[in-house]
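Following this line, the structures themselves.
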Structure P
Amino acid sequence: MGLTLTEKILSSHLVDGVMEKGTEIGIRIDQTLTQDATGTMAYLEFEAMGVPRVKTERSVAYIDHNTLQSGFENADDHRFIGSVCKKHGIYFSRPGNGICHQVHLERFGIPGKTLIGSDSHTPTGGGIGMIAIGAGGMDVAVAMGGGAYYITCPKVVKVNLTGKLSPWVAAKDVILEVLKRLSVKGGVGKVIEYCGEGVKTLSVPERATITNMGAELGATTSIFPSDEITRQFLKAQDREDAYTPLSADPDAVYDEEIEINLSELVPLAACPHSPDNVKSVAEIGNMKIDQVCIGSCTNSSLLDMMKVAHILKGKTVHPDVSLSIAPGSKQVLNMLAENGALAIMIDAGARILESACGPCIGMGQSPNSKGISLRTFNRNFEGRSGTKDGQIYLVSPEMAAASALAGVLTDPRDLGDMPEFKLPEVFTINDNMIVPPVSESEMDTVEVLRGPNIKPFPVAEPLAETIEAGVSLKVGDNITTDHIMPAGAKILPLRSNIPKISEHCFAVCDESFPKRALEMGKSIVIGGSNYGQGSSREHAALAPLYLGVKAVITKSFARIHMANLVNAGILPLTFENEADYDTIDAADVLEIANVEKQLRAGNTLVVTNKTKGKSFNVNIAVSERQKDMLYAGGLLNYTKING
């Protein structure tokens, strides 16, 4: 029986456990990446471990999220990260060099290697055949220190691609079709592996668009084979020596299979407020729009930008529409300037933004109230844009550009004949915005620079014998990390100050929660299904930890957030009988007696609702290793104890 590509890479990196679906495995990590919204905390955690030098093959810190410097906080964080990198063996991508996933694909990604990043869209690296996984900052810190990264051995879903995309139908439409079929929780516990003859028709940037938005499926990661197209991309980046051909065995066995005929796809859009609320342009109609934003780690490659420039050439953006464009990296921006495409965009009336995440993370360009905004991004969660009642649609760059000109949602196929867009044979290479670390012999000469906004992260206490606490909050299904710990220009600068950022915890759901939770001292949060979907931000666990949350009981969890709760020492529990969710009200007092004894006996615990005078069962889907972490009070305490 042959192996899938996923199984080949995971098994070659296996350091703990066995390759048995559903069991916990530990894998060796070759590369890590961080970005500045999560990086400060990750490096504080790395420092706390006392490891003098990173032990990975390559670790890179990117500055791409908190680039709006309206106060000292972001600049101080950037200075701190830069000094930590210089001292501890990490490459530092300076502000302006570009979005982490775009730059990593261009300059550092290697087929067959493992990569974890403190950003949920790290699976972008699957576009060149990496096992690239989004993780919490603590997990990244442990990997930098030489520790294994633990996941549940995933099921592997084969997406068999046939045919070829029709003119003006895009890679974005491929992943939107997958989301339409599987939903935002359809990929949980799975790796999505793309195969078939249709793969050969997709460039590396197109593949990366698809793997990037695999995060919205809840998947562990997504991956394409490494083939001749991969080699050509790496050669053009002057990195042909990084190429390795990789593919699944012809007789590989998959857990599920999906067939997608690329020739049959049509332009699609994800409607508010979920990436899986997908409809065709024909179904939505000629909707008047207010704003168009082109960019993000999903669609900011040179290929995307050249298509946009072609559509805008000689035309003017509709007077009722604001169009902003953010090239994904300095390389992309440089090449647009060199080939004249940048001038075309400016002539058309586009607002050119820096090479950073920008509007995708709520950092500027919020739409007008009730404004309809078309974005080439990966998430359209309610309020994420910075405008609470903004109506955000996720579309391809082709659809975005055509609509910006027309002032209404427009099928790009109306543009007529599409020219052939090709990647250059040679990219412009200039890595002068990537700062290498000093040598190991020089590291003691480097001072780590800390600003006043950088506070120590909260450390959990060892697991209590009995947890008796009131319910501080009850929420519904599909609560995202943007609900738990919002992003945006006002809140992101507080990422290195947990006491301060916790004042905004769950503010989208209930502005009174932070004050109430602190006053309660300790509490329990109740949630619905797919709780914690979205970003990898560990702040969505650290802020509740600071506010005294001891357990979260839900119908189901998203993968990364559940791991982050365990890392923080918070119990992630699920209802054995989902109907019990309806019997709990806010302020009910719940008790979990003899917690450690119950955990050592199995994965089912009894919870007593002391207010209602009844008990119910909850389950905890963690490994014995994770139980040990919970007993210790989280991953940091566990690491200190076990080395």
Structure Q
Amino acid sequence: MSEHQIDSKPIGLPENAYRELNEGEVYVPIMVPEKNYPEVNLYSVILGLIMAVFFTAAAAYLGLKIGQVFEAAIPIAIIAVGLSSALKRKDSLGQNVIIQSIGATSGTIVAGAIFTIPALYILELEVSFWQVFFASLLGGFLGILFLIPFRKYFVSEMHGKFPFPEATATTEVLVAGEKGGNQALVLVISGIIGGVYDFVVATFGTWAEVFTSKVAGFGEYLHDKLKLEFRLNISSAILGLGYIVGLKYTAIIAAGSFVSWYVIIPVFAYLGDYIGVPIGANVTDLIKDMSAEDIFFNYVRHIGIGGIAMAGLIGIIKSSGIIKKSFVLGYQEIFKKTGKEEKLDIRTQRDLPMSAIVAGITLTSIIIFVFFLFGVVTSVVHAVVGLVIALIISFLFTTVAATAIAIVGTNPVSGMTLMTLILSSVILVSVGLTGPAGMVGALIIGGVVCTALSQAGAFITDLKIGYWLGSSPFKQEKWKFLGTIFASATVAWIIMVLNETYGFVGDQALVAPQANAMAAVIKPLMSNQPAPWMMYLAGAFMALLLTMIKVPALAFALGMYLPLELNTPLLAGGIIAWFVQSRSQDESLNKARRERGTLIASGFIAGGALMGVLSAILKYAEFDWKMEDWAESNGAEVLALVMFLLISLYMIWDTLRARKEE
């Protein structure tokens, strides 16, 4: 433990922070309940809002580029403790919790928006800033309001039973911050390196963004004859993300991708030589005339979509007991008084009043109805149906999302949203809403639900951090609403900018995998067009088989869906994580290296993503400095591979510099 102290208590989590409590044992946090500490002030609120805006922009860019929304809680916590140390602020722990809680809204709002809204562009439908803003805002409010009644159950009653991996890591960072802010320097340096590296690629095309095996004559031959190709995106942000995900899951994701590109695509290409007519839903070209990329987008990725949908359904079935319990808990919290309520004068046990929660849900529901009626559909019946769907599904899956985060740190929100879209489409069609209007209605409803579930899952992390450290939960809950407003406005704006700059359809478009999956599923449901149902079924059965042999089906299916060039750098990051964390027989040294590597990876992610957004803004403002001819040349691809190897070696070298005293 540190020599620093808060109220004569050594700074460090109590011994019983991570284990189940014995009968009669009480958990006492670092900031003791009997005292008040600085939490909400101009400094913590303004800095939290700045973090929310910046990390919303970064997370939106990265999420639309590769389909993975990085969690901003840890880098925000590192920045908060670094600034508090640099500014020599006293009693900063409670303020840093508020900064992190407000700022972390970025990732949750982004996930809700980018998984659904880009599908409107993909389907060539009209999208307005206000549609994106209100879908994100109202969904975020629902997520907060539905989760608060379950806070005590997750953070207190289940103390020691749920691991809360992300909350644990963030809490450790905040506690370490009381010892000094040296970790922030590592994050800043890696952020600058990763940011400059990605910026020169995106803005100037100094080297290619993707390396392919076709730069060599033999690689060209393999592609033309067998449709075999190796592809690697050289982004530092994706490399850093792979490090944080780790070898296990990056290997599973890559395995799904390798099955797609090195097994299924060559098989399709071989069979295509004997098929003289176009086959498949909405396909007009012969398979033998397609490139490996064409075969992937016309056939193979649909298998991944089916796998993603089935993996989400399996997750819901496994959580059916929690869904049932959510009804009981909700009823007891709102309507039933047991006489055993905790005293409201205890700072660390006080939530927003239940009357305020009920009033908030009621008001939010009314606003959602008005938004649906005047901003999405034109019929009162359709608006009511949309409202009912959004409320019921958001409530049902709130505890599913929170439990997933509490156990594994990952929220299967995309799978739950996909199921919401299918259900919404079927119901809306049955009440007469079809075609383009039906697609808009279903996707906006899906956006509200997706944001609500994403917000609920992530907010339980904030509340658990506050529980461990001794923050005031009612303050976290109150100021989370403000963070949601700023994050919603930012994500609506950045989606507009990215659509104008890159688009979501075409060769240079952002991949937006979840939104593409949503669009692919909803279009045939709403327009009576043929759909690749056999491919979907193949993916669904694949997910079932993977689940039976205990392979994470969602990760494998996502690998099948994402382009190969995005999965290979993920695997590289995972391999680096394994390498640097297993070089020593001294476990404490391996731990120090793991933590330093996490800081470097977080810097790559944040710096690369933020500079990617800056590059997009410059292009949007018509500052186009990219050397297109050079960026598309073989020489630029070879240089890209060299630069990727160099930044990977830098990551290994800097991570191995860690010492146990860090």
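Laboratory data are not the source of any read-out in this text; all were calculated from the coordinates shown. Since the structure is predicted, the reported quantities are computational estimates derived from the model, not experimental observations. Cβ atoms are built from the backbone, for glycine too; each structure is taken alone.
Data overview
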| read-out | value |
| --- | --- |
| Answer label among P, Q for the case where helix-only ellipticity at 222 nm (-39500 (n - 2.57) for each DSSP H run of 4 or more, over all residues; to 500), calculated from the coordinates, equals -8000 | P |
| Comparison of P, Q by FRET efficiency 1/(1 + (r/R0)^6) of positions 381 and 629 (r between Cβ atoms, R0 = 30 Å, to 0.05) - largest value held by | P |
| Structure (P, Q) behind the derived value 0.60 of FRET efficiency 1/(1 + (r/R0)^6) of positions 373 and 509 (r between Cβ atoms, R0 = 35 Å, to 0.05) | Q |
| With mean count of other Cβ atoms within 10 Å over residues 597-604 derived as 27.6, matching label from P, Q | Q |
| Test item: mean count of other Cβ atoms within 10 Å over residues 101-108 calculated as 27.1, pick one of P, Q | P |
| For relative contact order in percent (Cα under 8 Å, 6 or more apart) computed as 32, the structure of P, Q it came from | Q |
